[in-house]
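Participant: Structures for review follow.
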Structure P
C-alpha cells in the first residue's frame, strides 16, 4: 500500500522530525518549511491555467479529506503547503495529502 492510499485520521498526532524527513524522501518536490511545522511544494508551470488546475486539484483533495492546504498560485507557479494546525506541525495526514497530489500532478 502506498502512502497515497492510507486513511486520513482525525486528531492525527504530530510526527517526529526524523520520521517526517524519512517519508519526505519518497515525496518528490516536497520539503519541510516554517521551522519544520509544515511541508510545501512549489510547482513550476508554463501557464496560468495549469497553475490554476494544480490549485484546484489540491483544493479538491483537501476537501475530500477534510484536510485543507494553504495554496498560492499565479502565472507560472503554484505552491501548496500542508500543516496540521491542531497538532502544531506535520502529521501523517499532511504527507498523505501530499502523496495524493503528487499522484495526480
Structure Q
C-alpha cells in the first residue's frame, strides 16, 4: 500500500471514530462526508440546539500535493494528535487553520 492510501485509511478511520461519539446535549448528530475522488474529509455537526439550527464543520481535512491539510479542527484535543499517533508524521501535515506566517513555528509542514 502506498503512503497516500495509508493516509486515506488513517483519516477515514479516525474521523469514523469521532463520528461515532454521541453528542451529550441537544439533538445534534454527526455526519461524516468523504470524497475519495477529491481527497476531502468533512465531519459536520447537524441538528438543533433548542430552537437554533446547528450546521457546523467540526473537522475538514484535504490531501493536497501529498500532504494532509487540516483546514478546520474543532475537536477538543486536536485531530493532528490522533493522526500523529496513527503514524502520519508532522512533516506530512499542514495546520492550514493557522496563518502561513505562524505555521513555521508549529513543527508541522509549512506549504
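Participant: Figure out for me which of the structures P, Q the number 17.1 belongs to, where mean count of other Cβ atoms within 10 Å over residues 63-70 was derived from the coordinates.
Facilitator: Clearly, the read-out refers to Q.
Participant: If helix-only ellipticity at 222 nm (-39500 (n - 2.57) for each DSSP H run of 4 or more, over all residues; to 500) computes to -12000, which of P, Q did it come from?
Facilitator: The read-out was computed on structure P.
Participant: Let me ask something else about it. Out of P, Q, which structure matches 6.0 when mean projected area of the Cα convex hull in nm² is calculated?
Facilitator: P
Participant: Tell me which of P, Q gives 37 when you compute relative contact order in percent (Cα under 8 Å, 6 or more apart).
Facilitator: Corresponding structure: P.
Participant: Here FRET efficiency 1/(1 + (r/R0)^6) of positions 7 and 79 (r between Cβ atoms, R0 = 30 Å, to 0.05) was calculated and came to 0.70; which of the structures P, Q was it taken from?
Facilitator: Computed on structure P.
Participant: Between structures P, Q, where is distance in nm of label points 7 Å out along Cα→Cβ at positions 39 and 71 highest?
Facilitator: Sorting by distance in nm of label points 7 Å out along Cα→Cβ at positions 39 and 71 in descending order puts P first.
Participant: Name the one structure among P, Q that distance in nm of label points 7 Å out along Cα→Cβ at positions 23 and 47 of 0.5 was derived from.
Facilitator: Matching structure: Q.
Here, each number is a calculation from the coordinates, and none is a lab measurement. Being a predicted model, the structure only gives us computed values, none of them experimental. Cβ atoms are built from the backbone, for glycine too; each structure is taken alone.
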